[in-house]
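Multiple structures are listed underneath, in structure tokens.
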Structure I
Amino acid sequence: MKKLKTNLAKANIMSEKEPFMILAPGFSNYKRTYPTYEERYGKDNFAYTTNYKRYSIDDHLEEIESLIPENKPFMIAGYSMGGCNIIELLSRRALTNCKGVVLIGAARILTPHWFLNFLFKLPVPLIYFLAIFIALLFPFNFIVSGFNLKKAIPASFEGLVRLVENGAGKMKKEYNGCVRKVGRNVEDILEENRKIPLLIIRIQKDMMIDEEDLATVRTFFVKSKERILPENIIHLTHKYDSLYIEIIDEEKDFFGL
């Protein structure tokens, strides 16, 4: 963390020499902001998608493309669904000035739990009802998780908090219009994008990522590398933003920066 603090202190100076950083968040992050990234890269050298009122794959790709600077080198990082959208974009458009892609808890497709598929087929009132019911099951989830709070708390409460914060109706549209479809028809990326360095940041066992699919993604790129975190959680989230930034900084040589 000392290294990260040093990097943050130098952010304004370094941002002039570094590629522009684009962040594509995961599912339903409509109101989230990213102060750690802004502090590290500088507000003028960093941008992120909001996914607000964007429900289809094309909607999301349009927003990502709107952030790509003209005639300036850039890097692009994607969390979960955001990473899937990046792979989808690389299959459609040549990103000539892209100096690196970072997938954080992401691959070509997501493999959501069967319950999420069931949940987002329901009418909106029922979605809220089930989320409240799951929150009430926290003691049971705590026991099933082996008394692991890092797993039990997200499993019990995260869904309800996000539904209240973002709106179940919007989340349902985005889930069915993007999460369940993104990457499904991607067999490769464009030849022009194959030489972009790919860094994968993941946990050993991620509930929403298929390791075979992740291995396929690596074949799309000439140069790829994985950093596996020891965290015992269900799925990578923005809770670890500082750590991801530190890892990206450590891999500057890999990106040729």
Structure II
Amino acid sequence: MSNTKGNQYPLWGINNNFQVFAIDTTGKTHTMSNENFAMKISVSEDGTVWVSSTTPDPDGGGSKLYWSNGDSNWTEINTPDPGGISVAGGQADNCFYLTFDGEIRIVDTNSNNKLYYSSNIIEEFDYGGGMVWAIMPMKKGGTPCLQYSDVNKLEWKPFVGNPQPFSISVDSQGNCKAVADLSPVYYSNDGTSTGSAGSGLNGKAIFISAKSWTFALSIDANENGNLIYEWQDEEGGTFMTMTGSRGISIAASYYRGTH
């Protein structure tokens, strides 16, 4: 992984006009798409940026998917495969995406598409550090809970205690960051350890995104979107506001370095 393509920016997002933006290491925001373009966003390990768009896919499954090399140019995935309702940046240039039917599929920038998982309904899903995490029931009709697996050997295991967070994200080490009771929490990739993911946002977090760094959206919202927080590595880890930065969806990248 290097600071190329979308990884040149620590954070990507979508604003309240459904327009993609990126924030650089100085805090400057760069507009990366037209308005009314994107609903969900994520970044793959090599920096490929993926979005599920506002345009329904005629083949069903959700919306059309697009990818970018980290600029304002977007390429449509135009195949007979179903579209998606959310995306999760994957290995190299591919992404995982979730369909309306609860399937997880994988597609790359050459439009190679395949089914990854379909045996149980997935509520949320993400990839990072060789691990996949999901919120899903252990059996059909059961209560959804947090589960994890090695990406290359899919064997779902429930996290100890069967926690039920929301807005899960997986960092570059394969650990899960999530929101529980409106607070940032982490779950270790060995399936046993959990705790706070940082102070400063307790009772105010609604969305989290973690890869090389961790960002979150707070309940502080106005006509420009929700206030964005950045995790700072000090005093055990603290979330601090990114002054003036707001959005409705965010995606941490695999940017390497300080910012």
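With helix-only ellipticity at 222 nm (-39500 (n - 2.57) for each DSSP H run of 4 or more, over all residues; to 500) coming out at 0, pick the structure among I, II it was computed from. Don't skip to the end; give the middle numbers.
Values: I: -11000; II: 0.
The correct label is II.
Suppose relative contact order in percent (Cα under 8 Å, 6 or more apart) works out to 16; of I, II, which structure was it derived from? The partial results should precede the final answer.
Values: I: 23; II: 16.
For relative contact order in percent (Cα under 8 Å, 6 or more apart), the value 16 is produced by structure II.
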Parent structure of the calculated result 12.6, given that mean count of other Cβ atoms within 10 Å over residues 67-74 is the read-out and I, II the choices: I
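I have 1.0 for distance in nm of label points 7 Å out along Cα→Cβ at positions 131 and 187, calculated from one of the structures I, II. Which structure is it? Mind showing how you got there, number by number?
Working: I: 3.9; II: 1.0.
The read-out comes from structure II.
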Origin of the derived value 42, 32, 26 (Cα extents along the principal axes in Å, for residues 83-218 alone; candidates I, II): II
Read-out Cα extents along the principal axes in Å, computed value 50, 41, 32, structure in I, II: I
Among I, II, which structure scores highest (criterion: distance in nm of label points 7 Å out along Cα→Cβ at positions 35 and 163): II
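Taken together, the values in this text are just the output of simple stated rules run on the coordinates, not laboratory data. This one's a predicted model, so the numbers in the text were calculated from it and none came from an experiment. Cβ atoms are built from the backbone, for glycine too; each structure is taken alone.
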